[in-house]
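The numbers here are math on the coordinates, done by the rules we state, and not lab data. All figures in this text were calculated on a predicted structure; none of them were measured in a lab. Cβ atoms are built from the backbone, for glycine too; each structure is taken alone.
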Structure 1
Amino acid sequence: MDIEPLGDRALLVQLGSSIDEATHRLVRAACAALERRRIPGVIELVPAFTSVGVHYEPGLVRRAPTESPHEALRRELEAALRGLDPGELPPPRTIDIPVCYGGEFGPDLDEVAARAGLSPEEVVRRHAAGEYLVYMIGFAPGFPYLGGLDPRLATPRLDAPRTAVPAGSVGIGGAQTGIYPLESPGGWRLIGRTPLRLFDPAREPAALLRAGDRVRFHPVDPARFRALERGA
């Protein structure tokens with residue numbers, strides 16, 4: 001474990017160097033340990049693939065007269081994370097995500113199928129058959145980076161990103177799949193769309209998914225998509 005400065009109001013706790021479930025469990029365990037510890041001055045924890053960003057208010061950090069806020073907080077973090085046990089995590093939630101694949105909802109489905117040497121129907125079957133792990137939320141509020149994609153479906157991002165990807169779009173970027181929570185630019189290959197709102201600032205919590213969740217997709221037709229979109 002390494003702890004390094006991340007600007008003048010944050011520290012980065014580095015827990016590994018590869019994207020895998022063992023490192024992910026360490027990241028979640030570190031967040032849980034720091035949430036329990038409630039270290040004065042810490043205002044936000046940001047889990048990522050292999051690290052946790054610890055944002056703090058320097059004036060609220062307890063420290064000796066000769067210590068900087070960075071030095072004092074680093075000492076507190078080392079004490080809180082000593083003997084970290086990733087086996088104590090709560091069971092994950094499983095979230096079911098309806099997706100309308102292909103057509104106007106998934107304009108890149110045929111290209112993904114062609115690159116994989118599969119039919120579009122087989123791409124849909126394989127994508128919906130997986131159980132995915134939310135490694136982290138990033139890029140945009142509520143955007144989940146999902147591990148567990150069938151290796152046959154791995155597809156490079158677009159050479160030229162789109163300027164506007166509709167909210168709810170389900171895409172493939174390399175060996176991962178993800179869901180755009182808001183309309184935004186993006187370069188992932190779009191294979192479908194969900195009517196669910198992944199990010200709603202009026203909801204508590206605003207993001208539907210969080211790190212550690214498991215996600216399953218199930219196909220719906222356009223009529224069911226529209227009904228779900230209306231809340232029916």
Structure 2
Amino acid sequence: MLYLVPTPLGNLKDITLRSIDILNSVDFILCEDTRTSSRLLTHYNIQKPVSPYHQHNEHKIVQHLVDQLIGGKTIALITDAGTPGISDPAYLLVRECVKNNIKVETLPGATAFVPALINSGLPASRFAFEGFLPLKKGRQTLLKKLSEEERTLIFYESPLRLVKTLNDFITFFGAERKCSVSRELTKMFEENFRGTVQEVHDHFNDKNIKGEIVIVVEGKSS
């Protein structure tokens with residue numbers, strides 16, 4: 001059996017009691033980065049073998065993992081922060097489990113875009129989660145298509161590319177669209193800044209930006 005276990009975005013208290021029980025019960029834990037995950041596991045005294053599972057090795061080891069699951073092993077998959085499969089590896093392994101009739105159970109828990117969306121003050125009844133935009137190929141085509149989207153738009157972005165992405169939003173969505181940037185969610189220096197795309201751009205321009213970032217943008221007015 002495979003368990004997909006969400007982990008805290010920053011504050012280690014944001015984990016469910018059930019998640020701790022599952023992590024204590026499995027045969028071993030797959031981690032996006034074993035060094036990052038060791039902080040959480042040590043904090044809750046979870047002493048299970050860990051193994052790396054990330055975008056650079058998932059294709060190489062997926063069949064080996066499937067073979068172990070078929071052989072009776074119980075495995076938990078966690079990422080550095082948030083829910084596995086949301087802009088983090090999980091899809092490939094889950095797909096192969098489904099093909100091989102291996103039971104998969106996904107626990108509820110932290111996902112960065114949910115608190116960012118609710119906190120933005122923008123409509124949350126209908127939204128489109130886009131994750132990370134393409135860096136080059138297809139980026140402009142996608143942004144042009146999304147400029148006509150009426151639902152609230154949600155993106156993940158790195159601190160190094162935030163200002164460039166906001167510039168692109170000004171170009172394709174317009175400077176007056178409402179926008180919110182959430183940074184370092186649940187951590188000591190959490191920041192939620194709201195305004196027009198232009199105002200948000202100006203706020204972050206020329207700043208030393210750190211942390212994981214969620215951008216929420218108003219949809220096109222119908």
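Given a computed value of -7500 for helix-only ellipticity at 222 nm (-39500 (n - 2.57) for each DSSP H run of 4 or more, over all residues; to 500), which structure among 1, 2 does it belong to? Intermediate results must be reported in sequence, preceding the final value.
On the way: 1: -7500; 2: -10000.
Label of the originating structure: 1.
Output the label of whichever structure in 1, 2 has the greatest value of FRET efficiency 1/(1 + (r/R0)^6) of positions 21 and 173 (r between Cβ atoms, R0 = 25 Å, to 0.05). Spell out each step's value before the answer.
Details: 1: 0.80; 2: 0.05.
Checked 1, 2; max of FRET efficiency 1/(1 + (r/R0)^6) of positions 21 and 173 (r between Cβ atoms, R0 = 25 Å, to 0.05) sits with 1.
In terms of distance in nm of label points 7 Å out along Cα→Cβ at positions 53 and 213, which of structures 1, 2 is highest?
Details: 1: 2.0; 2: 3.1.
When distance in nm of label points 7 Å out along Cα→Cβ at positions 53 and 213 is computed for each of 1, 2, structure 2 gives the biggest number.
Determine which structure produced the value 0.95 for FRET efficiency 1/(1 + (r/R0)^6) of positions 93 and 149 (r between Cβ atoms, R0 = 35 Å, to 0.05), calculated from the coordinates; the candidates are 1, 2. Don't skip to the end; give the middle numbers.
On the way: 1: 0.95; 2: 0.70.
Only structure 1 yields this read-out.
Could you figure out which one of 1, 2 the value 4.5 for distance in nm of label points 7 Å out along Cα→Cβ at positions 45 and 117 was computed from? Before the final figure, lay out the partial values.
Values: 1: 4.5; 2: 3.8.
Structure of origin is 1.
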